[in-house]
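Where a number appears in this text, it was derived from the coordinates with a stated rule and is not lab data. For clarity, every value in this text was computed on a predicted model and none was experimentally measured. Cβ atoms are built from the backbone, for glycine too; each structure is taken alone.
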Structure P
Amino acid sequence: MGIIKEFNIDCDKKYGQCFLIDNNALDKIAESAGIEKTDLVIEIGSGPGNLTARLASAAAFVIAFETDRNLFKIYDKYFNGSNASFHQLDFLKADLAMVISETAAANNIKYDKIKVVANIPYYITSQIIEKILYSGVRFTDVYLLMQRDVAERIAARPSTKAYGILSVACALKSKPSIIQKIPSTCFYPAPDVESALVRLEPFERTAGEDFSEEIFFAIVKSAFNQRRKVAVSAIANNIGRLGEINGYDGLFVEFLKKSALKHIFTGIFENIGLSALARAEEISCEDYILIARELGGHYRLSGLK
């Protein structure tokens, strides 16, 4: 709270600001991330710099994204000449590879790994995770402080109430786990919800798992669009319409329109050993991959691809 009072900082709702001020919680996040002197750390929403200072003390360098210009007077005073740089950029719109490359060159940074550690704006949690996991930048570890119920959805396993599209999307590119739950009293202002620190361990899938991510997400979104129905019916009912809405490849959409989808998906489920009565929340990420690969095979055989 000292820095917030010193600079008379008011939290701005339009930025989703909720500053983590509890020293024990801040220390726990920095310790959990296992930052080393050979790590380059990306921070999203550096706020008053409480977490930034801890990350910078352990890392080779910290690249922090912050959209609120009012906070830069803190950085100018307390981080001048430090191993941290602050960028007034919208993380979701930034070219991450370019920012990392240019910052590393300008500061002569040598690093082995790139990690993300951040207390993120909760209202754009899903978009931030998508940006991180699908940016093409090879992050070795990701630690994000987020709303507890979202954290539970991310880490949810099949056949649980919290399991959904976000669970599957995260499992496609990473191994998620909840590290610690953090009460609202650790923040200023105190939010109405509890928070949790989530770890995402990104990984690259092997060539033997080759499949179309576009087809994969068409299937997943279609299944959860009618999650109370059996997945065979939900996918067959929705995939063509969702393909058009989401602007998927025109030939793929044409294939969907011309095909006997209920028959195709019934056969696919049988081929991969899934019950024809399985619902969306009972299907693992790995099984959605198998369904996508099988549907891709049907698409190629159709002659439209």
Structure Q
Amino acid sequence: MIAFQDLEVRYGDVVALANLSLELEDGIVGLLGPNGSGKSTLLKTLLGLLTPAKGGGQVLGVGLGSPDAARLRARIGYMPEYDALIEDVSAFEQVAFWGELSGLPADSARDRAHEVLYFVGLDESRYRHVSGYSTGMRQRVKLAQALVHSPELVFMDEPTNGLDPEGRRRMLDLVLKVRAELGTGVILASHLLEDVERCADQLVILDKGHLKASGSMAGLRKMLAKRFELRFLDPLNETQRTQLDELGRVLEDHHGLYDLELHGTDAKDAFQWAHKVGAVLVQLTPRHDRLDEVLIRALHGDVATMKEGN
């Protein structure tokens, strides 16, 4: 769906994205990172609105910065973080207008406007001026305009921004619905962990313009499943404690209760190691990291354990 190599984007002398290399498969991709991490810059670069200073890549088979960038944008929907809605115009008129701007004939644009406003749950309010809309309704108008021309891929920049819990739930349901019912690829940029965890099947973590972690959600969780808590019948002596490095990386030591990230993928290695060094392992408990722990570890430079490509 998207691939780029050694991508660098600058605003004057400021490097906004540095040496990004990544391949993203079709699906829902969670683009995660704190404010200022480079998420919006990456989306604008993939849309062809910013020109890379170095490197390159492809979006839906079209090269970044190519003369076909305008045609590419006809195949992509973009839901921006901040709206630019016309207050005294109805949602239907605006979405139909955006459909025409995307290249649809007037009649087709009006038909599609009805369809996508029904899809996002605004069919009964479509003829009202958006000045009377709630924040959640305005967000759904933005999503409707991103979908009106039936794109192959849609970029959503902070789609739950400013929403209450019920509004967030409804918007995330729509994100999943876009993929499940329309078959559209989704890039979901957010700083909210819960949003990404609920929707995404792939994860990309950025911080200060650098790629900190990437991979499928299932693959990352599989890697994190290598973390175990070990308890021994008797405290390990100094030699045995040193030899723990053979088994895995010691993350924490709580008075003889060890938190390890095993080198191997088979937990039975721990029992074989204990037998070899003359220790009795009496407890082996898996520790499954939550997504917030994944993010913290990635942002603190624990990249080696986070990189995952499948």
Structure R
Amino acid sequence: MQGTVIKSTGSWYQVKTNNGDIFRSRIIGKFRLDGKKLTNPVAVGDQVELELETGDERTALIKKILPRKNYVVRQSPRKAHFLHLIAANIDQAVVLNTIVQPNLKQGFIDRFLLMTEPLDIPTIIVFNKSDLWTDKEWDIYAQLEHIYQKIGYDVRFISALEGEGIKDFKSLLKDKITLISGHSGVGKSTLINTLEPQLDLATFEISNYSGKGQHTTTFAEMHDLNIGASIIDTPGIKSLSFINMNPQEVSHNFREFFEYSHQCKFSNCMHINEPKCAVKKAIQEGEISELRYINYITIQEEINNQNAWERNNDL
């Protein structure tokens, strides 16, 4: 049988076959991703081949992972030198943010884009909870919209609670498999309930003590919407690191840096201390966002603080 992984709970997976049956499944053998170390070999969205377990009509073994169109991977939060598969075979991704409740972490947007950009996965930047915004928050949104639209990203604002912007947002999802991710508390579960009320996912209020969100999604799961779309909901991401990448990969995947890099004096310019750097010149002239550059430098410093041995060995 063939099917799609629709939920991952660690050692077990739910797989929906092509005829609509759902099997509780586990993997046998070892699967690798381009030779990389993985904490989980199978992701929601994977197409797999199944075989029923002997004597059990509802439990199956995942025998084979079919070739992936693409995948989204992050550095494992528990094993620094391993990778964690988030989703596979998606058409697009949505990074959901808030400006207040919880407060904006703009650097997270650039880190999320660094996950999707290498595989050319279209990514939509969405700001939720617009019903809470004052003039100050609208100004912040306008600045961020300008930064990211200028370099080719689709930027939207919505209020999942009050329905503002939801109709247009739904139209972006139609006939696609979309990964939706973001920090805890940004309203992913509320948004999904608004898109498909019958799912009735659990939601929690923002903690008054910490001002941060609480995890409501424990495992990655794919939900079908009645508009002819599928969304993959993931647990809230606390942080994203990239010591699995080399400095040149980071440079190439800040898309506007890559565009200007052809004008740099040195072909291997990292846009940090090199002379006659076209990227730094563009920042000075206001053509490239200084905010994006600060996040770029922070990521590069994190990578360079790891020596070569640490990058290739799990401590």
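For the reader, a short list of remarks on this structure follows.
- Label whose coordinates, when helix-only ellipticity at 222 nm (-39500 (n - 2.57) for each DSSP H run of 4 or more, over all residues; to 500) is calculated, return -13000 (choices P, Q, R): P
- When Cα extents along the principal axes in Å, for residues 85-260 alone is computed across structures P, Q, R, the figure 45, 38, 30 traces back to R.
- Here the criterion is distance in nm of label points 7 Å out along Cα→Cβ at positions 69 and 253, and among P, Q, R the highest value is seen for Q.
- Structure from which 1.00 was derived, FRET efficiency 1/(1 + (r/R0)^6) of positions 117 and 269 (r between Cβ atoms, R0 = 41 Å, to 0.05), options P, Q, R: R
- In this comparison of P, Q, R, the computed figure 1.23 for Cα Rg over 2.2 N^0.38 Å is attributed to Q.
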